[in-house]
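There are structures below to look over.
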Structure I
Amino acid sequence: MKNNLFLLCNFLSLLFTSQIPKIEGYLRIPLRQEDPKLQPDDTLGAIFFDDFSSGLQDHWLGHTASFIPIDNRLHLVQRTSAPAFISASSMRIQNTIWEAGIQVDGPLSISNYIQLHMASTNPSLNESQQGYHLQIDGADGVHTYRLWRQNGNTRSAIFHSKAIPNQGNKFRARIRVVCNHEGQWQLFADEDDSGVFTAIREEDDTTVVTDVTYPSSDYTGFFINFSPTRTQDYKLDYLLIKSFDPAADSIQTGGIQPNDIIINEILANPKPDGVDFIEIYNYSNKTINLQHITISRVNSNGITGSRIQISDTPISFYPNEYKVLTIDPGIVKRHYPRSDPGAFIETPTLPDFNNELGGAVLYSGDLTIDSLFYTPAMRSPFITNHQGISLERQYFSMPTNDPNNFQSAATSAGSATPGYQNTQQQPLETATGIFLTSKTFSPDNDGFEDELIINYRFPAHGFMANIDIYNDKGVLAKQLQRNQSMAISGTIKWNGLSDTNQRLPVGIYIAVIEIYNAQGIRKVYRKSFVLATRL
């Protein structure tokens, strides 16, 4: 939202303070005269770029209500609580440049600082994670840059700059962090509009540090800690991410880029006699040789394990194709008869995925293609036994680790969909509700309308259903579904038999369909139909 109120002078500010309007529930205060917005030299080859000129867009997660775009830069909302952060999907670490424009009107200190998170496994930047971030803080007229490696809730400084004298009572800089394809890190800054990025030096005068502890990431973003009286001091002008050496990306990946292959479904908690599987999807327009792809597990602490080659022989993976990786395709096909038999790849070994909390990472060379970290929160709260029920992706276009992108597969559709479209995948159709294919059916095995067909399409994932069939006198004739987790769309069929498998008499019947979800949404549909017989 544009800020149309400018401070003309101190006199006018005092004169009109009582007439300042409120915006979005917060008091709008006059802003001090600001320096020009910081901009990158160029955005050529940008993998990610946001200068907030279009507001705070949907790809940002975290404390989005704590930030407000004003005059094409991001401000903290007055009276918001510290700390505040925003994060966005990013899988890059090595061979990457991160650049940001930051301004703080006032001195940096141990309680007033900014972090640029280059890599994080958690979109909540204030919680346990693995990754790297740069913290800029200060004291006594100086400020410092420190590059931290974080493991869970602990962190270690791998780079600590010399103290840099402040110029005036503020901090204004374009920051650049570089990690080359060998894991060598460097920091650069263009402070106070010098127009030149200068290498930041450590206390021992070195400028390069090597760290390859973490090969993959899920998120990037900003984290701000501030005193209660200083919310108006912080401004974010832009974030830019690009390859350090684009040619090195091509060499490492053989033309494969992040998100060309995505994780689409995972069974990490199989039936007692079952095996794990992971389903991948070719989300690109390329034919990819899976011989060049490796996979590793992620344990409950977020640490990746050793990499396993998917295949030691060439396997072509075509656009819009599914592949299912498992050590025993026969067991998976037996447990899930609807599986696509042509989609399976038998792997000599597969990472041993944790049942409840863990993840998987796909690599091409040293480049992370996709990664998933799953938690119990992704599973349906209405299902007590999750053995044999996979976690399915809903949206190809949404970041894999978005908190709402993976859900339990619908038990009504077999509890997993190895090799074909997920039960929880959002449909292209926009109409939602319950529909009968025909209002009459005659279960006489003549090949015409032998079953009642109930079609459903829900506006979101996670719905449960109870379906009861009553006769025209209100007597329960059949409990068709009881607390069944549903796909986002599908069909339910009834053959006209009672709970004791007796043929019911012809007549008018009513299907009472109750749907509900964990968000408290509940709706009841009543659909009348005729059970007929051939004349």
Structure II
Amino acid sequence: MSKEILCLIMLVIFFAVMIYVGFYSRKHATDVDGFVLGGRGVGPWLTAFAFGTSYFSAVIFVGYAGQFGWNFGMSATWAGLGNAFIGSLLAWNILGRRTRVMTQHLDAKTMPDFFGKRFDSVPLKVAASVIVFIFLIPYTASLYNGLSSLFGLVFDIPYWVVIAVMAVLTGFYVIFGGYMATAINDFIQGIIMLFGICAVIGAVLSENGGLLEATKTLASITGDAGWEGAYSAFLGPDPLALLFVVVLTSLGTWGLPQMVGKFYAIKSEKDIHKGTVISTVFAIIVAGGCYFLGGFGRLYGDQVVMNEATGKPLFDTIVPTMLSTLPSVVIAVVIVLVLSASMSTLSSLVLTSSSTFTLDVIKPAVKQGMSDKKQVMIMRIFIVFFILVSAVIAIFKDAHPEVTFIAQMMGVSWGALAGAFLAPFLYGLYWKGITKISVVICFFWGCGIALLQLFVTLGGVDVTGWGMVLGYIFKSSINSGVIAMVGGLVLVPVISLFTKKQDGEELGKIFACYDEMVTITKKSSLQE
């Protein structure tokens, strides 16, 4: 059976299942709570897979795995392990339970809604919604990156057709089934990703003589590092740069609304424990596997497409080049794998964007109030809008590569969102002493750093004259994104010490949710 027919059969089956799940989940999407949060009754497996598949998209499998694997070699695997233990394990343990309890207590359905109710401030809610709107759309458009080169391995079709098909099918099941359809499809897509990445790693290593032989060959390459063994070393050729990558891609998830939103919907305490384990194992296999695979990219250095201007490879072409000579069945699996990764993240992002804009901007502006039915209808309209905009941006970017603004916006969006939201959200769950002023300043800080990075990159500004520290920070959006996040974690508590606190009685009511007495079985907790 030819490659094209095999891929086509697998894609038809995959799309049919996605559409069926959308129809099946309609009964869960009749009101706002059901459409946005699945009625806060989603179990551990669905929640854990929804968290993981929203985390890892085609950007990681194709773009980041290629780029960081090329730059750091096998040590890029540390980024995947950081994603598992910091971005998943710690995130679930530190944020999971408290997020679920407080958001239900405040009846907050989105992250901006949480800020508005936790700090009793409508302007904060609106400001957070605007930040989500501005920076989530380019991030959404980036999910299509890499699809063109992968589909080019099998099908001779225009790139815009690939984007259109993915956008239409994702929109279909999200519009019909809301969060529950997204969660069920995320579970199915997650299973595909787990088996797919294992199959691809096995095939690539087998093609290069096995793990030991591939590692020996990699160790003999000097590359940009200038010394033999750099790309098979424990910490790679540039440990500091690797640390920044680990922090950005791992800690950043703590402040992303589409990630934190998964904790709003989980069903119970025991589901949080199970979800923590499932999510961590998923991340070890998928993220660790992606970066580990990318670490062998330099074995294909004579085949990858190079950028004549920079002398470096086009990073989105590295992984497709590694896969181009693999058996037809593996390539077919990869096509479905990457589509799964992209569609799961896309569905999470557009649901987050539409619910945030509807509930936090549109609804408060309508003085006569809005019924649940009308709110759900408006969210569905905005889902179409956000998917359409992201698809148009992706198509325009591909047709006009000389327009660098779009690509750079995609690069800074993660850092802007995490830099603005991580510290206020984390401290807001745990500490009564955090103040509104500190949250406002953190919003400005995170977005300001991101926009300054955008100016530096677009303007081709030479940052070497800014001094060693500033020059290193703004050398890339990765470095500045880390500084935005870590800086927020320092700024918020310091500013809170010197600014006006919230009303004590009001804070008491908010934090009372943690002190409510519950009865549990002895198998969960022994009596004292």
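Structure notes:
- When Kirkwood radius over Cα pairs in Å, for residues 296-383 alone is calculated for each of structures I, II, structure II gives the greatest result.
- Given 1.00 for FRET efficiency 1/(1 + (r/R0)^6) of positions 304 and 360 (r between Cβ atoms, R0 = 25 Å, to 0.05), calculated: source structure among I, II: I
- Winner on mean projected area of the Cα convex hull in nm², for residues 272-319 alone once structures I, II are ranked, highest first: I
- Taking mean count of other Cβ atoms within 10 Å over residues 64-71 as the criterion, the top structure among I, II is II, with the largest value.
- Parent structure of the calculated result 1.04, given that Rg/Rh (Cα atoms, Kirkwood Rh), for residues 56-223 alone is the read-out and I, II the choices: II
- For 0.40 (FRET efficiency 1/(1 + (r/R0)^6) of positions 128 and 240 (r between Cβ atoms, R0 = 30 Å, to 0.05), calculated) the corresponding structure among I, II: II
- Structure (I, II) behind the derived value 22.8, 71 of Rg and Dmax of the Cα atoms in Å: II
- For helix-only ellipticity at 222 nm (-39500 (n - 2.57) for each DSSP H run of 4 or more, over all residues; to 500) computed as -1000, the structure of I, II it came from: I
- Label whose coordinates, when relative contact order in percent (Cα under 8 Å, 6 or more apart) is calculated, return 11 (choices I, II): I
- Comparison of I, II - label where Rg/Rh (Cα atoms, Kirkwood Rh), for residues 168-343 alone is highest: I
Bear in mind these aren't lab numbers, they're just calculated from the coordinates by the rules spelled out. All figures in this text were calculated on a predicted structure; none of them were measured in a lab. Cβ atoms are built from the backbone, for glycine too; each structure is taken alone.
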